[in-house]
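Before anything else, here is the set of structures, which you'll find just below.
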Structure 1
Amino acid sequence: MFKLTRRHLLAGSSSLLLTMGPREGAMSSPVQTISIKVAAAPSIYQQAFASVIEAFKQQNPSVAVELIPAVREDEELVQLTLRSAIVGDIPDVLFMSPNLMRLLVDRKLAVPLETVGATAASLQSLGLIRGAEGMGQIAGRQYGTPMGVSTPVIAYNAELVRKVGASPDQFPTSWPETISLISRIHLSDPGIIGGFFEYDNTGNWTYKALVATLGGRMMSPDDKVILFDDPKGLEALRILRAFAQAGQGAADMTRDQARQAFSAGRIGVLVTSSGALPGLERQANGVFTLKAAPLPLGSEDGKVPAAGTVAMILAKDDGKRRAAWQLLQFVIGVEAQTIIGQQTGLVSVNRLALEDPNRLGSYMKARPNQGAAVTQLSRLTEWYAFPGENSIRISDAIKRHLQAVLTLKRTPEEALAFMRTEIGALLGT
């Protein structure tokens, strides 16, 4: 259950409780307060979470907020929440990764935000970038509001791009052009991997992003029909085969190993996370000029699934739901987004904060590569999670099939057929 214990206090817990009553001798009545509990993950953002709650507290004296010390991993937070739900003791608000939202939605623990007044227009009036609300949607309904974002991006070695006659300042905007570039880089020096596509991310994030940029889906909106085996799904695997043929097929690596090789100048183009860019920039400093670009769009309907953190409401009491909605609106706003942008490394989703030089404007100007993520905020979509109890097994199965394509052990057509059969069995379709 989510209760503060002596262990929490010793670990540095700060219960951000605000109660206001009359001063001694004053005749006024106490201000009525509503108390809500907030649970959060991951723990690396604990300071940012505490700063946001403290700022909210200053502006909303009628809401008492208890910030439970953040747990290390989002999966742990969800498991704690599910166990606490059995005895009816769940937090009122969660800060967590969007790819785990579905576990709470399917169990009817998450509150649809339209029931507390959320609309696309109301969120955008707070400064939320148009389209960014998609990060917190499941099956078209709003269950979370984005707090900070990481998106798949392309990091590239400007010198290797220039060496093959391409402009480092104008990275390709289509997948065919990108494939041509990585092929030329590899042909110019077979010792260089022209392109590397990280495929071992949690929840098959980059693969799902690739399918989404092509306008594809994993399953139908009602989760009844598999859709990743359509022509768009096959095209995604053919793009992966092109990465394999540009050098990745002979050098299968984890994403951590690939990032090290990229920073050492041995990979020309790396499909990675915007959250990895600061570390890559530090490691590549003095070796080559690192630049970043958004993922190419393969369709006018192309989208990008976002990682990062969302805020969700689980409160059952109407009063607590209203107070929780106050907090979620604050989290989207300029002040909270400035804190998140400065303290977490995640990209802010508030256009006003990003544009204001006294907020994040100057901060982002000094980090131009983060612009690759910012340009994708208007086309965010949910980080899809397969339904049912086999979701994790499905992710593991997909990773194996992606690896088979990226190591040239199976053709895209073969891998797609095997993947369709195995995942269909796990889904029971």
Structure 2
Amino acid sequence: MDQLLSRIPPQDINMEESVLSAIFINPKGIEEIEDLTPDDFYKSSNKKIFQAILDLKKRRDPIDLMTVTTELTKKEEIESIGGVAYLVYIADTAPVATNISAYATRIIELSKARELISTAAGIVEKGFNVKNIDQYISDSQAKILDIQTTASKDKFSTMEEIMTESLKRIEQAQKSEFKLGLNFGMPKLDNYMQVWGSKLILLAGRPGMGKSSMAFSIAVHLGFQGDMSGILSIEMDKEQFADKTLSVKADINSMVFYARDSINSYGYQRLTDAAAILSDLPIYIDDSECNIEDVKRKCRKLKKLGCKIIIIDQLNQISYDKGLTPYIGISKNCSALKMLTKELRMPILLLCQLNRNLETRSNKRPIKADLAETGRLEQDADMILFLHREGYYDKKVDESITEINLSKNRQGETGVERQVLFNKKRGMFQMGGING
């Protein structure tokens, strides 16, 4: 590693001097490179010169050879940069950047490369004395993800660009045989929800309502429509998902799957046929434990794989920093996932478990106030779906009857879906795709 760090870091002194020279010739050029900072320069002299230029700009003073010399002299830095001779060289001799914006972008990229090399070296050094491997991996991921170019953070759009994109979406929706966005297989609510873009959709309910089963049923339904989904299943493992979907598609109770000699040849054939059909569904599943940084990393990877939606099961199971209360930890993770939807420009269906206080009420249907007891979730959610099966509490009521309450919808109507039934024997919900 010492040999690696002894190499000259990525840099381009000529390019740095060219940018400074361009500013001396045309001070207005600095308006084109507002993302560039003094720390992005590799050569110490160039850092100081650029800082002097920024100080003059901040005071709205003229920027030229004389004023920069005076500014550096006042800071007692004129000698450390190589004296007036170096400034004269930059102003009169150094090659001028013909495209100052492109040069500045390259200087920033080289700066980030140096930062990444330094960060990676620190990660390697700590790795020789690691005590908590999970914390070490999490901290390492966070440090690397923090190294982003300013350009990737600041993405301004003009009104013309926004309006053009909006009209394209509207025109596409008007001409399309199908509605814009994804279809969850909920006959009523699909007409209200616009599942596309940077949407955070909460699917909340008490344990036993079937949140995981609902999420998996939605993924399978989407798969039969050709829409790829990614599932981060922290709550339910992939083997359970496989058994549930096979059970429904083959119409065989999964309870007999692992009981010796309980499936005849006809049943095996149905299972084989069902597995062949389900194998073609565009679904990716990861069932490992993770913290919020793991979740963000995996979501970025799922986006690259082509997923149109990511399902996270569930919010309460994502670990958070030690020392935080569950309320604060869950709230911070939810806010981070909302920001992630904006970064990825894709919807996330986030499952959330409500606390048991609602079960003390005579009417056990969840309401938005129940979310407030779990964390600050309502503010971040674009849509909130509450899952409720009255038959779970009242044995006189058919347990297959399901209520899906669209309690919040930023861009449309709210309402209650009662046309989706729960198949208790199969552990899945009866939605269009899985029965198709």
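Which structure, out of 1, 2, was semi-axes √(5λ) of the Cα gyration tensor in Å derived from, given a value of 56, 25, 21?
It was calculated from structure 2.
Give the label, chosen from 1, 2, of the structure having the highest value of mean count of other Cβ atoms within 10 Å over residues 162-169. Walk me through the numbers on the way to the answer.
Values: 1: 13.5; 2: 10.8.
For this comparison of mean count of other Cβ atoms within 10 Å over residues 162-169, the top structure is 1.
If distance in nm of label points 7 Å out along Cα→Cβ at positions 90 and 114 is calculated from each of 1, 2, which structure is the one that comes out at 1.4?
The read-out comes from structure 2.
Taking relative contact order in percent (Cα under 8 Å, 6 or more apart) from the coordinates of each of 1, 2, which one would give 23? Display every interim value, and only then the final one.
Details: 1: 23; 2: 17.
Value 23 for relative contact order in percent (Cα under 8 Å, 6 or more apart) corresponds to 1 out of 1, 2.
Upon calculation of semi-axes √(5λ) of the Cα gyration tensor in Å, for residues 122-209 alone from the atomic coordinates, which of the structures 1, 2 produces 35, 16, 10?
1
To test your reading of the models, identify which of 1, 2 gives -14000 for helix-only ellipticity at 222 nm (-39500 (n - 2.57) for each DSSP H run of 4 or more, over all residues; to 500) when calculated.
2
Determine which structure produced the value 21.5 for mean count of other Cβ atoms within 10 Å over residues 234-241, calculated from the coordinates; the candidates are 1, 2.
1
Distance in nm of label points 7 Å out along Cα→Cβ at positions 274 and 378 was computed and gave 4.1; which structure, 1, 2, did it come from?
The structure behind it is 2.
Every number in this text was worked out from the coordinates using simple rules, so none of it is lab data. Owing to the predicted nature of the structure, the values given are computational and were not obtained by experimental measurement. Cβ atoms are built from the backbone, for glycine too; each structure is taken alone.
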